[in-house]
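Read through the structures below before going on.
Taken together, the values in this text are just the output of simple stated rules run on the coordinates, not laboratory data. If you're wondering where the values come from, they're calculated on a predicted model, not measured in any experiment. Cβ atoms are built from the backbone, for glycine too; each structure is taken alone.
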Structure P
């Protein structure tokens with residue numbers, strides 16, 4: 001999970017410094033939680049707040065993936081139009097394409113290693129989430 005949280009911090013503009021500032025702590029205190037030193041660790045509420053504040057979802061996506069679940073952001077039908085639908089569909093095609101390309105690459109030697117399987121499962125989870133998100137946007141727009 002530490003790698004997932006680190007990757008999430010890298011996506012955030014300002015990185016770990018921005019996260020530490022948001023949580024009202026120093027980078028050293030943030031690192032203590034990240035590496036679980038001095039008996040410290042992140043609380044679920046802190047990670048949820050980070051995701052909400054910075055618009056990332058790596059941590060909750062990984063939790064859901066480990067549980068065999070797919071998560072989406074519930075669309076706000078008042079703010080949806082065909083542009084958002086188009087963006088959701090484009091994102092869906094992009095993550096499906098990434099999954100397919102990675103699968104082809106992993107199969108090129110005729111063997112799927114454990115690491116490749118894990119990588120493919122993560123990409124498949126993202127593809128399934130994107131598909132569900134595009135569907136929910138479609139439903140929200142076209143429901144009378």
Structure Q
């Protein structure tokens with residue numbers, strides 16, 4: 001079944017928005033993948049290649065750090081925390097060697113269709129549930 005999910009993810013996507021939900025009202029400043037602002041990831045193009053589990057996304061906003069192509073390795077690990085599927089992203093350089101001491105980022109694949117995909121990542125902030133949502137649309 002994970003192969004079916006990987007095949008469905010295969011291809012080019014646009015990360016349209018990064019949203020969050022929390023039980024406590026307010027404005028929050030957070031980063032994704034250890035150091036990237038959500039505004040830097042919005043409207044970025046992502047490529048997933050399922051036959052070798054590699055991919056890339058491109059940061060273009062000149063006000064963001066690390067602009068340019070960002071390479072990663074991705075997998076669909078087994079079920080976790082009651083979710084059917086999750087995705088693991090490990091940032092790598094152009095030679096596919098880890099740039100984060102082999103650290104990965106695991107998010108739930110909350111929604112997946114032929115046209116859209118949503119990843120969610122749940123954390124606690126001051127004891128309150130905080131859910132980060134990455135909303136993708138499939139490119140033709």
Structure R
């Protein structure tokens with residue numbers, strides 16, 4: 001049986017995967033990081049997205065029976081590349097809205113957690129040759145769950 005945190009990560013990936021299909025990412029995966037995996041966008045440009053496990057924190061420890069209120073974090077690495085700046089910015093915004101809509105539709109991630117939401121959005125400066133037309137960010141998702149283990 002998987003731990004609560006592993007179940008949460010898997011459920012999050014399953015809930016988010018359909019949100020990326022309209023953008024050409026039909027194989028949204030966890031813990032993959034290779035910009036060579038960028039996919040062509042239907043309207044032009046390219047997109048890369050992956051889900052990374054970002055850690056588990058004990059929020060509250062309960063003693064009887066022993067259990068833990070956990071904050072489980074995941075990060076989506078998101079890169080949108082397009083020579084057309086306006087189209088790139090619009091696509092980037094559309095992807096963020098799709099992520100938020102997917103979470104709004106199932107905040108409990110099919111029962112794996114008690115709540116899931118976007119915690120923050122951190123822009124990333126890509127200092128990669130040839131990535132001048134790229135916009136990137138780390139989208140941190142915070143999930144809350146109760147577990148008999150501290151993970």
**Report entry** Structure from which -23000 was derived, helix-only ellipticity at 222 nm (-39500 (n - 2.57) for each DSSP H run of 4 or more, over all residues; to 500), options P, Q, R
**Finding:** P
Report summary line: Candidates P, Q, R; FRET efficiency 1/(1 + (r/R0)^6) of positions 3 and 19 (r between Cβ atoms, R0 = 25 Å, to 0.05) computed = 0.25; producing structure is Q
**Report entry** When volume of the Cα convex hull per residue in Å³ is computed for each of P, Q, R, the largest belongs to
**Finding:** P
